[in-house]
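These are the structures in question, set out in turn.
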Structure I
Amino acid sequence: MQRIYCRWWYRCMSPEVLSIDGAMDEGGGQIVRMAVALSAITGKAVEISRIRAKRSVPGLAGQHCAAVQAVGRMCHAQVTGCEKGSTRISFFPDDIRKADITLDIGTAGSIPLVLQAWLPVALRTGGAITVTGGTEVQYSPTIDYLEQVFLPVLRRSGAVITVEIFSRGYYPRGGGRVRVLVDPSVLLPITLDTTAEPGEGHGRQEVRTRCGICSCSSNLPDHVAERQARRAMEILCPDPGKNCTLRIDRISGVSTGSSCTVWMGAKGGSALGERGVPAETVGEQAAQELIRAIGSPGLADVHLSDQLLLYLALHGGTFTTSAVTAHARAMCRLLGSFGYGISCTRTGMVTFSA
């Protein structure tokens with residue numbers, strides 16, 4: 001305990017605290033999540049101000065607090081200001097150590113976004129986390145997108161990650177529960193497997209022959225998830241015998257809702273069920289989002305591209321996508337604040353490298 005206290009005291013008294021503007025570029029919660037992850041990894045203390053200042057409701061929400069707590073517990077950080085509505089936090093990390101963490105977001109806040117902050121830190125020492133909240137919510141990757149599109153890229157680079165989904169959580173009640181276990185992993189440079197992805201100029205037939213569909217529901221009749229899946233399959237995999245994996249997941253829980261996630265290689269699409277919206281429409285929306293991604297240049301969809309930039313900076317590599325999003329611009333600026341450079345070139349498609 002004395003060693004931890006002394007290190008924390010030294011860092012608190014040191015003038016070398018990195019100041020981060022939480023309102024830069026798109027000004028979202030991503031800046032908070034990735035800033036504390038980078039703080040833990042580099043050992044640099046940070047102060048983040050003007051958190052989500054551009055949002056209609058500024059400051060930290062439950063899922064942002066949970067992300068900070070998840071990272072903080074991995075490195076025994078001293079944290080101030082981590083509470084709902086706060087627009088400023090300070091984060092003083094100590095050494096990263098293996099831990100088994102349990103967190104309840106308390107709302108339908110996004111579990112995948114909490115995992116985004118925790119995962120690059122946990123890969124250093126190994127660890128486990130169990131999070132309760134939302135598995136499929138608006139403005140966030142679904143847990144199936146995380147498992148089927150994002151994590152395969154890290155696994156190909158050497159990450160050892162296991163995901164268990166115990167229950168699904170939908171807005172507004174949440175209550176989904178996910179456990180993730182990570183082994184200590186030294187990642188190779190980030191690349192995308194071009195043999196498993198369409199790239200620019202490939203046609204819809206590629207989608208038909210190599211795609212995945214996961215249709216889920218909670219506390220709804222069985223036919224809802226089945227109809228979502230059927231419509232997505234009619235669009236993506238209409239030919240019998242084609243290689244299209246299908247999973248239908250029906251789990252009872254505290255919340256009611258449905259979702260459909262589809263993917264092919266490093267591109268994906270998803271849609272959430274809504275009251276009054278036919279199940280077939282949900283499946284079609286997810287499929288059409290994937291088709292648009294497949295028709296765009298580059299090997300990664302833009303959402304995956306945003307998520308890979310931190311790993312690209314830490315481990316090197318290269319990948320292509322179709323556009324530079326506001327999230328990507330914010331991430332590149334944040335990485336630069338910690339001394340990491342990302343190269344971005346545009347020649348019909350966008351190439352990120354480090």
Structure II
Amino acid sequence: MLEKIHTIQKEMEAFVIANADSLEKFKLEFASRKGKVASLFDDLKTVHNDLKRSMGQELNTLKQFAQSKIDEALVSLENETTVSPTAHNIDLSLPVPAGQLGARHPLSMVRERMIEIFSRLGFNLGEGPEIEDDWHNFTALNFPENHPAREMQDTFFVERNPDVALRTHTSSIQIRIMESQQPPIKALAPGRVFRNEAISARAHCVFHQLEGFYIDENVSFLDLKQALYHFVKEMFGQDIQIRFRPSFFPFTEPSAEIDISCLICKGSGCNVCKQSGWVEIGGAGMIDPEVLKNCNIDAEKYSGYAFGMGIERIAMLKYQIKDLRLFTENDVRFLKQFSNLG
């Protein structure tokens with residue numbers, strides 16, 4: 001067996017590794033699991049016990065020699081690839097290929113535009129946590145104990161703690177601001193919200209809202225209408241019409257749904273607006289006095305309005321996108337369409 005070891009070592013010494021292909025050939029012939037060195041280790045089982053120790057040492061020396069030759073070849077080949085560029089006729093005077101710039105996400109553009117419009121009306125930005133307690137997400141906003149929004153089929157509750165949930169609207173930020181400040185307050189609360197809904201072309205379990213509210217002495221529904229009229233005209237153009245429909249929300253009284261004339265059919269009726277000529281963009285109303293009281297604000301002295309809109313809904317209308325899922329699929333073909341938009 002010692003003679004076999006010496007023979008294989010001489011073969012390895014004589015083997016010339018000139019490139020990556022010959023290196024791979026060396027590995028397969030000598031250092032692989034089915035190579036010559038491995039076969040000698042298999043033969044070690046047949047050697048007499050008195051010789052196994054010395055033969056084992058010889059085999060380990062042979063294995064280390066094979067590995068050292070592989071390591072030396074790797075270093076040598078790597079050095080060859082880092083030689084002077086002129087050796088490979090590289091023209092260093094050529095211009096660098098232009099890199100491809102990414103595009104701004106349509107939701108980011110719409111969010112920034114909405115904030116810009118309302119900021120000119122004096123609204124300040126507020127923020128709050130995405131994991132909320134029951135008080136800020138429901139109770140302080142006047143949701144009754146049996147309201148459907150408190151059920152697990154509508155809200156993602158944190159496991160083993162029914163008092164904590166992923167916020168279902170950015171109205172929770174409104175409560176936090178009202179608790180920490182006294183009127184006059186004029187604030188915006190954009191952010192991500194979560195609802196336990198099936199994902200489809202018109203709905204998603206994760207989406208974005210922008211909440212706005214204003215509290216001061218003698219704030220009226222007229223102030224609310226003027227702010228929203230201004231927003232719609234700035235966002236969609238001067239030809240867009242707006243209307244308010246009576247509605248109900250636990251935290252506003254009176255309440256209204258906000259509709260705008262369909263951007264697709266210009267109000268004449270189509271599939272997008274279900275032949276009505278109108279598309280809903282959000283909800284609004286005067287803040288319920290009970291909500292003010294829950295935040296220790298004098299409801300006899302102050303009044304206020306609030307409104308909320310889905311950022312995805314505004315983006316879909318502005319850019320005429322018919323599938324909500326496109327916003328979160330990260331399809332480069334979709335995102336590139338917005339590279340030149342603002």
Structure III
Amino acid sequence: MNRNNKISTREFLQLSETTPIIDVRSPSEFSYGHIPGAINISLFNDKEREAVGISYKNEGRTKAILTGLQLSGPSMDQKLGQALKIAKNNKLLVHCWRGGMRSEAMSWLFSLGDIETLVLEGGYKSYRNYILGKLSEKRKYIVLGGLTGSGKTGILKYIKSLGNQVIDMEEIACHKGSAFGSLGQPEQPSSEHFANILYHELEKTDKSSVVWLEDESRNIGTVFMPDLFFNNLREAPVIAIIMDVKTRLPRLLREYSEYSKEELIESVKRVSKRLGGDNAQKAIRDIESSNFSGAIEITLGYYDKTYMYGLKTRREEQIRYIETDTDDLESNAEKILDAASGISF
């Protein structure tokens with residue numbers, strides 16, 4: 001293969017707007033994390049990749065190549081057929097883990113079908129380094145905070161409908177943030193793939209304008225934010241909406257009473273130590289007796305205390321508190337936008 005067809009991550013991502021990406025790593029590598037929009041045509045499946053790795057370790061590079069050819073040879077026609085269907089204007093972008101033999105082999109195969117391929121220099125590893133560097137950069141972030149059940153996600157959606165830039169990290173993470181956050185959600189991505197999606201969503205925004213995000217802890221369910229990105233959010237101005245329990249209860253009842261009692265009880269059990277044994281048992285009994293309001297108030301007692309403590313770990317001057325006695329999303333959004341108008345970067 002002509003090594004001159006290798007290009008930088010920046011150029012690779014620019015070209016991906018019009019040219020399909022083929023990720024030739026194994027299915028498990030792809031599943032764990034990949035460039036959003038990429039299509040997996042693996043040179044080796046997971047068992048084949050393991051066999052080639054063992055051959056390389058025990059018998060060296062040449063034997064590993066021979067093993068790889070033996071294993072992948074029978075399916076080469078299928079791989080080329082897939083590539084021919086996916087290519088646009090007879091062009092494809094190709095990458096493996098480090099931009100080595102797998103991407104070179106598949107680039108050669110695709111060339112047999114007269115497909116022009118451009119290979120990512122340094123592979124997926126180079127892409128990861130690139131995006132983590134970009135996610136660490138300072139941006140104009142405003143963080144919307146507030147007590148659990150204040151309708152922050154809905155407020156952000158309304159703010160977005162008015163033309164503001166909003167990134168919904170809970171949607172990307174497939175989790176609503178609390179012990180009950182996995183209810184009704186698809187399987188969470190890996191932390192690695194979360195960062196990949198987050199970068200691509202941020203790339204769609206205007207870097208000179210504000211981006212709104214919801215206040216989150218370092219982890220959203222099982223997903224952890226990149227450290228430097230999270231640190232930047234911790235330094236961003238926060239607008240925190242403060243709403244009493246009675247105002248929040250109807251929304252939370254609507255959101256969570258649709259789930260089975262078994263699901264709700266399991267969620268309570270996940271935070272039983274933090275609620276305290278007696279509180280956890282009381283919340284479980286309330287759910288069993290359909291007293292959902294009682295269970296919600298118990299769990300809110302823990303989450304409210306935890307959130308307010310977390311706010312106090314930020315600098316006082318970066319927080320603006322918005323007290324409200326209504327659950328109306330539009331009204332609260334207007335109050336928040338009015339507060340944001342006084343923020344300078």
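A compact table of results
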{"quantity": "Structure with the greatest value (metric distance in nm of label points 7 Å out along Cα→Cβ at positions 78 and 94, set I, II, III)", "calculated": "II"}
{"quantity": "When Kirkwood radius over Cα pairs in Å is computed for each of I, II, III, the largest belongs to", "calculated": "II"}
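Every number in this text was worked out from the coordinates using simple rules, so none of it is lab data. Keep in mind that this is a model prediction, so the values were computed, not measured. Cβ atoms are built from the backbone, for glycine too; each structure is taken alone.
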